Structure P
Amino acid sequence: MGFEVQIARRYIRSKRGIRLINVIMLVSVVGITVGVAALVIVLSVFNGFNSVVTSVLVGFDPHIKIEPAKGNALSVADPLVQKLNEDERIAAWSPFIQSKAILLSSNFSRVVFVKGVVDSLVGRVSGVRESIVLGQMDLRDLEENDGVVLGLTLADRLGATVGSEVFIVSPVGVDAMMLQFGQPHMKRCKVIGIYDSNNKDYDALYAFVSLGLSRRLFAYGNDVSGIEVRLRDIEEANEVKQRLQNDLGDQYVVSTWYDLHKDLYSVMKIERWTAYIILSMIIGVAMFNVLGSLTMGVIAKRRDIGLLKTMGATRSSVTRVFLIEGVLVSVLGTIIGAVIGLVVCYLQITYELFPLDTSVYIIPAIPVEIHWSDVGIIFATSVLFSAAASAYPAMRAARLVIVDAIRWE
């Protein structure tokens, strides 16, 4: 294919005046450059936001959660504990009890999730202890320990701070209360800590108490709501999930951190693909210019094509000449666009050219994360579009009859 490449490169570098064909080809390169640069930058920004969201969620949530398939209680039996301890990929695990309840302060009330945790283990499976901004998280299972840890948004809505007293009203006993046969389970607790997870949904909906207090509030006995698991490597979450699900059977539901937020990641994936398709249209429009310039080039080079065929060039060789010319134009624009996009991403990562208001956002600047697989996909898309756009003019050139091409020469 040596002479076809040489001829294609000669046609691209032709300097016989600034003709319309050259202008159209230049516009094609610029269009491809803009489209590729935009794709690299936008996909890198999507990657950055995805990493920020994942770090916030995974930093607070467990990597894997085990819950009962039916009912609302799970027994921490010896076989289950043994399976968790046998897997070397599991760094730590901890039982928890979670239920909805009403939090009452002096002036406000909120329906929230009250979560009972083991004080010595919660820091190993969740990031809540590292998120404490006021007070401390001391939820040791002691009879006199009726402390509660609130999210920053929840504390603000309740008008509570460290040292304030709130009442936790359990749904257990509500039926008896409605019939005037009893009272709901209620406990007065002291706010001992306030956490800020950088996630307003968590901060407004979750309050933490000791596992013993949650057992008394929600009448769980010796059972729990589920088990939270932390892995040594989060990338092995799906493999560990499959292994645990197979070992534990249908009586348990095993969910990874991704499963817990599947709807959110599905929306983010749809947005990413939508941006990719829309920005790819910029490259597609540029390819129409490639098609037009190559078609005009075939008409202008009828004599050259005829001479090539006279010298023994086959139809496939002529086809390859114009296919290669279109692909070379695309590769040139793609390389320039990729370089521009990567430079912009590097400058944003290094110098934060586009900052964000830290009073509104949890990050100081627009996040950017470069994935080389994305660059490869963009390159392949551009080359595929160029091959498709070059196909028609290349086949038209191959169909030229020698006699018609050199009749007037």
Structure Q
Amino acid sequence: MDVSDKFAARTPGETRSMTAPLRICLLGYRSDPCSGGQGIYLYYLSKALVDLGHHVDVISGQPYPTLDPRVTLIEMPGLNLYERGLGAVSLRDFRSLTNMIEWCSKATGGFAEPQTFGRRVSAYLKAHRHAYDIIHDNQSVSYAMLSLQRLGFPLITTIHHPCSSDRRMALAACRDWGQRLLVRRWYRFVSMQRSVARQLRHIVTVSQSAREAIEREFSLDAGRVEVVLNGIDTEVFQPDPVIVRDPNLIMSVCSSDQPLKGMGVLLRCFAILANAHPSLTLLMVGRPKPGGEADRLLDSLGIRERVICRSGLSPTEMARAYCSAALVLVPSLYEGFGLPAGEAMACATAVVSSDGGALPEVVGDAGVLVPAGDPEALAAAASRLLAEPERAEQLGRAALARIRSEFSWHTVAMKMAERYQAVRADCAHASS
């Protein structure tokens, strides 16, 4: 479909009622749900908003998202250098300043995708400025968003958590000055996000813990960030009476081997459990980087043959895996929300989780919480539940009840639509 034709009938002076269905534009610089929580957030939020009767377009860079068929995807391709490689570009690509920024950043160890996606999508939206009632940026927090805000676009931004936390933990895991230099270079975009966040008028995040961290890390006044909790898809993630739990299978989701996700903590924990439970197997959703620390731990701890690494699972496959596992371990050092914990709980699976970030807000008293970064504590709590399957089953029932009563994408979408209307009213007041 030609996007220009799609909006041709809308005149520059067109106004819409504050109570009419909204034309919503969701932005994501990389949105494949297998790449992490941002893609999952876009999928479920856009679907729930459409369920409420709103019209939703998603503009995304690569890797592109999986979306409900009723949601329109507008592709905003970049150079996609992490898949194509630096040598895949042509001289013609360098006619664009945005492309040059992206290529030079990748060539020197940086990560410019949030910035360059922002530049591309800003140019697109300026050309279609009357196409949408609200622009919702999902985590790019780029300089270009300030340009849209100055032009009067009704803009709201979700920041899932401050990436300065990731940077700090990555630096702490470095073994020498060379690694620290590379980490600092990669996370240069954090300075951009901090500067932009301080100038944005409307920011939401997914938990009270994330709000406190964002306001602290970005030096924002208390109360500047609103909280709209994430939801859990309880239609996909639910108990399956046909599946019998395997008492010798535990599961964990580590979408990357960044230190923040606690993959090293998980593997050290499993090494302890493997000694005490000779038949135990770990299903780890996520693959260690070849030659990285987690990959080396599989060999040095002697557990490679007992760890099954999977990636690219569909939500249905994830739900089946949760239902098959005796326990789910959540080793993250910090989570802005903690979708894997909530998904496992929705499947009535007992969860042993760290207390990093917002995880206590999700798990509550319906799981076991241990100090973040402590593999011994994680292993001890898991071992007790493996020895007491009745208690694990009881926790699973409590977890299911908690998720169904307190986390719903319908509720999330209702609250987000209220925020959209407040942003529109603020923009209308500012322009009057």
Handout entry: Given 13.4 for mean count of other Cβ atoms within 10 Å over residues 237-244, calculated: source structure among P, Q
Key = Q
Exercise for the section: State the single structure among P, Q that was used to calculate helix-only ellipticity at 222 nm (-39500 (n - 2.57) for each DSSP H run of 4 or more, over all residues; to 500), giving -18000. Expected result: P
Fill in the blank from the handout: Computing mean count of other Cβ atoms within 10 Å over residues 109-116 for each of P, Q, the value 21.2 comes from structure Q
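One of P, Q was used to compute P(r) over Cα pairs in 10 Å bins from 0, in percent, for residues 117-204 alone, and the result was 16, 42, 24, 13, 4, 0. Which label is that?
Here the read-out was taken from Q.
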Practice task
Work out relative contact order in percent (Cα under 8 Å, 6 or more apart) for each of structures P, Q, then name the structure with the largest result.
Solution key: P
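Every number in this text was worked out from the coordinates using simple rules, so none of it is lab data. What you are looking at is a predicted structure, and each value in this text was computed from that prediction instead of being measured. Cβ atoms are built from the backbone, for glycine too; each structure is taken alone.
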